[in-house]
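Structures incoming, each one as structure tokens.
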Structure 1
Amino acid sequence: MALKLPLILALLAAGTASAAQPPLSSVKFVNDGLRNIAIADEIRSNCGSIGARMIAALQFINKLENHAQAQGYSKDEIEDFVKSKADRKRLEAEAKAFLVANGATNESGFCALGRREIARNSQVGALLRAK
């Protein structure tokens, strides 16, 4: 019996290693959510008639964190992802591509997109408010 326990522990450890989770950046709900926060932030920063719904934004950030934790990611893994310069640049590039594709290249474009997103009650729109 003593010989079987080390073998079982070794097999369990190997199974855990092979079942490693994908990087948090590949979790669609979290990735899309952070990109939408970046889009909303750019809209409110570049349109004087649209502001942020800060409480809604904080609640949404908590929802993203809770989702990641429910998927088995630790607080340290979540923090590493959020602080990752590479992931931040990637998300900012995705947000910029969305903004440009939707005509947000000047203040009137940012405002028009913001109003559309608010009217659609999209995730981006839910983070914004007309002043």
Structure 2
Amino acid sequence: MITQAQADQLAEAWLQAWNSRDLARIMAHYADAIEFRSPFIVNLLQRPDGRLLGKPAVQAYFAQGLAKFPDLHFTLLQALPGVGSVTLLYLSVNDLLAAETMEIDAAGKICRVMAHYSATAERI
């Protein structure tokens, strides 16, 4: 079980990495075998399944996102701890409300992400 303090610590480090726009710092949070699902993948990469596998694919996607959104800044609203996972509720690009559920592996790395956004299709 992940504690609230652990969820808050992960959220703070994760948001600081994203807001720094430092891709290496961002990627340090993710496992090599990351599985990432997001409506942004459907829209930005034209992948109907919205799914990426492996750190190289996710890194390339994140690099594209950083380039597309030069003013990217995330604002944390809440970190919700779970059993082996954390859900972060935050304001994302274009003020989209985002909820990302992140499964955490034994090494403390994010190994699976399910991302959800408000009004995705209209605002990406």
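Computed from the coordinates by the stated procedures, all read-outs in this text should not be read as laboratory data. Only a predicted model underlies this, so the values are computations on that prediction, with no experimental measurement involved. Cβ atoms are built from the backbone, for glycine too; each structure is taken alone.
Taking FRET efficiency 1/(1 + (r/R0)^6) of positions 24 and 96 (r between Cβ atoms, R0 = 25 Å, to 0.05) as the criterion, the largest value within structures 1, 2 is that of 1.
One of 1, 2 was used to compute helix-only ellipticity at 222 nm (-39500 (n - 2.57) for each DSSP H run of 4 or more, over all residues; to 500), and the result was -11000. Which label is that? Going through each structure in turn, the value belongs to 2. State the single structure among 1, 2 that was used to calculate relative contact order in percent (Cα under 8 Å, 6 or more apart), giving 28. Comparing all candidates, it corresponds to 2. When semi-axes √(5λ) of the Cα gyration tensor in Å is computed for each of 1, 2, which one produces 21, 16, 14? Comparing all candidates, it corresponds to 2.
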